[in-house]
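Values in this text are rule-based calculations from the coordinates and carry no lab data. For clarity, every value in this text was computed on a predicted model and none was experimentally measured. Cβ atoms are built from the backbone, for glycine too; each structure is taken alone.
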Structure 1
Amino acid sequence: MPIRPGSRPPEDRRSTEHRNPASHNLDRLSTLEIVRLMNREDQKIAIAVRRELPAIAKAADAIVEALRTGGRLFYVGAGSSGRMAVLDAAEIAPTFGTPRALVQALIAGGQKAVTSAVEGAEDAVGNGERDLRARRFTARDIIVGIAASGTTPYVLGALAYARKRRATIIALTSNRRMPVTKLADIVVAPEVGPEVVTGSTRLKAGTSQKLVLNMLSTAAMVRLGHVYENLMIDAVLTNKKLEHRALRILSEASGKTVSRSRRALRQARHDIRVALVMLKRGVSANEARKLLSSAGGNLRRALGES
């Protein structure tokens, strides 16, 4: 409904759309005063996320269960929320050595929307369902709907379709008691309050989303066995920097020299997991692969440490 000149806008229960009293005179501040103000506001983000830790842990456990039983993880969002989704999903495969299809991100407007605004993309409620259908979304999959406002039509359409498919639904929002939470089985809602620039949810809301997505994906991958101690044991070695990192990881995890780690990594065909079994069990690459296979891929069991 259009707002008549001189009239007050309708009440908006979304705190992310309210004006922040602390930044009313933002355009009159010096640069140092602006960044100090932003820093003070940003300190509220970790507190808001901390309040949601039980829900975040519950959501991560649900993701683990879905992936263990053959499902995939889908993030769905629009605008800044969609870009956070794309960023997190893109990092999972190279960091944890998983298939690229295991964690997928859908953003309203498609690939173009990652770097540019796509006019009206997030308002098309039917496109959320359409994009999930195109990925053959099933009840085994799990979905995280990311919407700072809690009202994004594209996200609501995707979650409504996921509900029809009887998949587990997680809502990540900055505004509780909004439509997105009514569709969800698990709600994660760090309420960070009004933004320094009114309505610019790429700020505190976006940062809180990034923190939560880091926790969800990292906790899930650790629980699925893609980390040994606190080391990236399944990283994909696509450049020299990562190869050097793999050598440091192998040497640290096995207690062997860098020279021995390099030789094992070469014999393991750059598979860090296989190389670690070789070094810690004193076996060949073939024997290491057999140990991993008989342990169902569980590295601790293959090492005799479970």
Structure 2
Amino acid sequence: MTIPQLENFLVLTETLNFRKACEHIYIAQPALSRQIQQLEQEIGAQLFDRTKKQIKLTPAGTYFKKEVFNLIHHLKQAIKMTAQVHNGKAGEIRIGHASSAMHTILPELLRYMEQEVPNLKAGLVEGSNELIFNKLMDNEVDFGFVPNAFIPEGLSSSTAYKENYLLILPKDHTINKANFKDLKDCAKEKWILHPQAEGFGYMEEILKILNAYGYTPNIVHRSPNTSSVLRMVEAGLGITMMGKSTIKGFDLNLKTIELKKAGKQLDMKLVWKTERESELKPFLDFLKQYLHLR
């Protein structure tokens, strides 16, 4: 039996009239009669009762109609989904991300996916640049969003966005927008920063900026979690420095100063394994299109 044969069977089950069914599917009545006979012979059951002028389904035909309808429906869905997977509009993409990306680009991306490609799901893994690079190389994630990254050999990247840094202080700190000159004013402050993983970029860039003002910061606490860093700053344990959009969504007792003259910006990159670029192309094209629209 063939798919067209089954589809013609379903048309006949609705019309219960060979002439009307043939008009609908544009085949000759003898051809449709042969198809139904062949179908009944192959199944080994009579599907239609033809003993009266008006044909009707047999109990076997009623059961078969239900099963064929479900089969055709699932097949069409599978064909549609397969095409979407091929075009990067269905399936799952696994994304590794720094915690800051969850406060910036990822919520917007996930909302966009939900609206534009509802059959494309995202699995998320949060971690340091080093962890994400390792997972990319081991094929445990497909893409990564990493800030200020030194991209290792074997990985490719594209800039997702750039933004100024913020100096983030407790609300009652003596430094404010009116008296702040530059980061040299913070030479004697206690700093709360993310951990440093040598050779992976994020903290190294921040330290370079501070070093350019003639000092090495006094780091009293480190945490890989953005929320933890901000809450320690709120508690008056020190100050910190992060990308401008990182604090979006937080309602904390803090004040910020945008570092427009710091000389460098935070560079958030989309990263993927170079040798998988052809395999990932539909998803990569989708992500790049989103980043262009953002």
Structure 3
Amino acid sequence: MADKNVGFIGLGIMGRPMAKNLLNAGYSVTVYDVVGSAVEELVTEGAQAASSSREVAEATPVIITMVPDSADSEAAIMGAGGVLEGASAGDTVVDMSSIAPGSSQKIAAACEVQGVDFLDAPVSGGEPKAIDGTLAIMVGGKQDIFDTQAAMLDVLGGSIVLCGDYGAGNTTKLANQIVVAANIEAVAEALVLAKKAGLDPNTVYQAIRGGLAGSTVMDAKAPMMIEGNFAPGFRIRLHYKDLHNAILTGKELGVPLPITSAIQQMLGSLMNAGKADADHSAIAHFIEDMAGVTISGR
């Protein structure tokens, strides 16, 4: 059974509601983030504040990290002032960041040297599912450690699957991000085509969402495109990072990813246009600009 004394490092768009869900489920949560206001917000919800990742690990036997990329995870866990400086043998690190699978394996090896258990457990579902605790959690690691942490993960997710050994969670997340990116881009193309043809994009969306084209991605992102609302649930720069990791992994494995590569270039163009922190549904802007029309009519 998982210990109900948990540390949480990384209180961004996703991490903040995840930590709150643990508090609401009766967990004692010690938090740290480089942004002090994020820590203060969680303290008002009942969390304990720490001044470093090391301090979080010293205070808790289970440490969750939820940071942007591979380098951030490695620094938070393996770096100076990091988790492994404060962790004890028998503790568990659950890295829920979306990072390169090779980086997860590197962290796992460093944890094993100190007798610390490790799971890589990236998530999908964006801010809405982080808030309501129904994230899809893709886990890599050992079965017995997965079983021990299952109750805690169940607080955060609606679908929790052990995908394989270390790195398998993040390999699965890369597969997820390829599918999500391609879906968003296709929805953008479809709605731009509809608008250019003089149709109401919302009518077209309602007509096709119940058929084979319908998807969770379409239902989440088409309304945002139609409203012209690109407030971030998952930022363009983070999806660009995920596709970068997917392409690198594809090269390592000898797997061509032509559509993934094309969409990553679209995201890169939007980042250069100052839209790095827009929701990834703003890929619609790339198609709109080429077509000379906006889906929302703004």
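One of 1, 2, 3 was used to compute Kirkwood radius over Cα pairs in Å, and the answer was 21.4. Which one was it? If you can, show how the numbers build up before the last one.
On the way: 1: 21.4; 2: 23.8; 3: 19.8.
Checking each candidate, the match is 1.
Using log10 I(q)/I(0) by the Debye sum over Cα atoms at q = 0.13, 0.14, 0.18, 0.20 Å⁻¹, for residues 14-149 alone as the calculated read-out, with -0.74, -0.83, -1.15, -1.26 as its value, let me know the right label among 1, 2, 3. Attributed to the structure labelled 1.
Computing FRET efficiency 1/(1 + (r/R0)^6) of positions 94 and 222 (r between Cβ atoms, R0 = 30 Å, to 0.05) for each of 1, 2, 3, which one ends up highest? Write out the running numbers ahead of the final one.
Details: 1: 1.00; 2: 0.65; 3: 0.35.
Between 1, 2, 3, the highest calculated value is found for 1.
Which structure, out of 1, 2, 3, was distance in nm of label points 7 Å out along Cα→Cβ at positions 46 and 206 derived from, given a value of 8.2? Source structure for this number: 2.
In this comparison of 1, 2, 3, the computed figure 8.3 for distance in nm of label points 7 Å out along Cα→Cβ at positions 30 and 254 is attributed to 2.
Going by FRET efficiency 1/(1 + (r/R0)^6) of positions 142 and 286 (r between Cβ atoms, R0 = 41 Å, to 0.05), which of structures 1, 2, 3 comes out largest?
Details: 1: 0.70; 2: 1.00; 3: 0.45.
Ranking 1, 2, 3 on FRET efficiency 1/(1 + (r/R0)^6) of positions 142 and 286 (r between Cβ atoms, R0 = 41 Å, to 0.05), first place is 2.
Here Rg and Dmax of the Cα atoms in Å, for residues 126-277 alone was derived from just one of the structures 1, 2, 3, and that gives 17.4, 57; the source is 3.
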